[in-house]
Structure P
Amino acid sequence: MYVLILPALGIVGEIVANNTRKPLWGYRVLVASVIFLGFMSFIVWAHHMFLTGMGTTISTFFQTTTMIISIPSVVILSAMFLSLYGGSIRYNVPMLFALAFLPMFGIGGLTGLPLGLTAPDIHLHDTYYVIGHFHYVVAPGTIFALFGGLYYWYPKATGRLMNDMLGRIHFWGSIISINCVFMPMFITGLAGMNRRLYDGGLEYAHVQEVLEWNQFMSYGAWALGFFQIFFIFNFFWSIRHGKKVGDNPWDSTTLEWQAPSPPPHGNFSTPPEAHRGPYEYSVPGASSDFSMQGQAPGADPEPAKV
């Protein structure tokens, strides 16, 4: 799960910096936290196995490392939220998905803390609570970041923008329905509903009071699947009919936006050169609110060709 979230964090960081028109807050600390998170992910795996009979010493070790890995996660999320403060935020479709990622990842991370401790995990292990926690990280978390990345880099790959209205329908339908699917799992899980009940819990007395949530979650799942039709249609329709754009429609700063859209064989027409950092947004005294990495010192950036 931690490995899955690392690319998502990079995608969201790019989108947030671009659409707040300011550098990421605490960029160096954020990068160090991502590296530390990736390293620690290799030594927390046994927090899934507290009920297998491991001794108290080894279980204490793994619950300690699990609490430690929450620290870089909080640092990264805090840096993203603080990056929004004072920004001139553009609420385009990629930014909507990036903004949705932040609280969804937060919910997924915070609900994982009880599962990382041996005492509450005795009650919560193998219940719907675990499913809710996991999927708040990889579904509205990771997958929303991937959707944001697809909408963001689509014009670089195709030379065309995806339809904005279809993208907004896709986003709002997805964010509402995905919470209808996974939020009730915390309720049913805390009530003791187990995973993998062959009849959905109909014959189990201890889950009868929360059984109606299964039907509610099913409606949410069907709605979530329905709203993905808008994305699939938008993706393929826009390849031929989307609005044509220039090489840098988002007024971004990083090197890939110097390549033609769509890129030719070899990507760049000429070998790129980086003259500055990747997030030169709203630099005091600059003639524009962005300075591209490949822009020579003293030169003005090319305006977006929309």
Structure Q
Amino acid sequence: MNTLQESLQDYIVLRRGLGYKMYEESLMLPRFVEYVNAHQASHITTRLALEWAQKPSVQPAEWARRLCFVRGFARYRSATDAMTEVPPLGLLPYRSSRATPHLYSDEEIQSLLAAALQLPTASPSTPLRPWVFHCLFGLLSVTGMRISEALDLKIEDVDLEQAILTIRAPKLGRTRLVPIHDSTCAVLSDYLERRSQFFDRPISSFVFVSRCGTRLDGGRVHRAFYILSRSVGLRKQGESKGPRLHDFRHRFAVQVLTRWYLSGEDPARRLPILSTYLGHVCIAETYWYLSSCPELMSQAMARLEKRWGEQS
């Protein structure tokens, strides 16, 4: 039988092969294995898992998450080690810290895009800067792409003739195609033409670039977004919290689900389509959007009440 360390490596490889990123798990679980070995134990036990999750140096808000990492690994390990104990659910208090999304209105989106075109162009900025952010934020709002996916987009990934974007995730071995509307193609085409005219030398192949022609930095994007969101009143001056770039993705998903409800279609049957389009590994991630929007919840309840009425 493999050692705990060997089993952990196999577990991480397997999960990544299924599409999970395993960023935090790959950092935290080796520490748990070290903790088990330090206690001269050869099997995962609930007692050791709880002790490790609640170490004095760990904040209580992190306890449940750490135990969840161990629980997943323990389930995997139990298939080859009958002595493994899988920590039961509900052992530690858990309070979700998932941010409540801001569902942008059409007017707010238009205001942000208009403000982007008013960004300064004098040095150290460039005349291309307003068009970079106008196209980027517009693309996020109409495709539901992750900001990282948009920034990783390359020229060869944009097919304007077929109106399709290729979204690549090489670390996960996953690629998906995202169809775009003709109006989106027009904006992208205009931006790419301006991009080509601005640089008189070879630059990186990334679609969204800095003034030096390199891949646009995520931190720079967030700073520009904060400036714009404050200028149009979405964020108050000096406040660190408010609408986020990721909320463009929430808005897209909610709009799609709402249209399905209003048109009388069954969202539950079509949800795998949206899940695939958004690049979710697990459909449960897409189900979350149902509970994040009161309008969606009311539509779901109306549909359920109608079904009950038909059965009575």
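Among candidates P, Q, the computation of distance in nm of label points 7 Å out along Cα→Cβ at positions 44 and 260 that gave 4.6 used structure P. Can you spot which of P, Q the value 3.4 was calculated from, given it is distance in nm of label points 7 Å out along Cα→Cβ at positions 76 and 236? Matching structure: P.
Have a look at P, Q and say which one yields 16 for relative contact order in percent (Cα under 8 Å, 6 or more apart), as calculated.
Values: P: 19; Q: 16.
Only structure Q yields this read-out.
Suppose semi-axes √(5λ) of the Cα gyration tensor in Å works out to 40, 27, 20; of P, Q, which structure was it derived from? Mind showing how you got there, number by number?
On the way: P: 41, 25, 15; Q: 40, 27, 20.
The structure behind it is Q.
Determine which structure produced the value 3.7 for distance in nm of label points 7 Å out along Cα→Cβ at positions 12 and 124, calculated from the coordinates; the candidates are P, Q. Computing distance in nm of label points 7 Å out along Cα→Cβ at positions 12 and 124 on every structure in P, Q gives 3.7 only for Q.
Each value in this text was obtained by applying a stated rule to the coordinates, not by laboratory testing. Remember, it's a predicted structure, so these values are computed and weren't measured experimentally. Cβ atoms are built from the backbone, for glycine too; each structure is taken alone.
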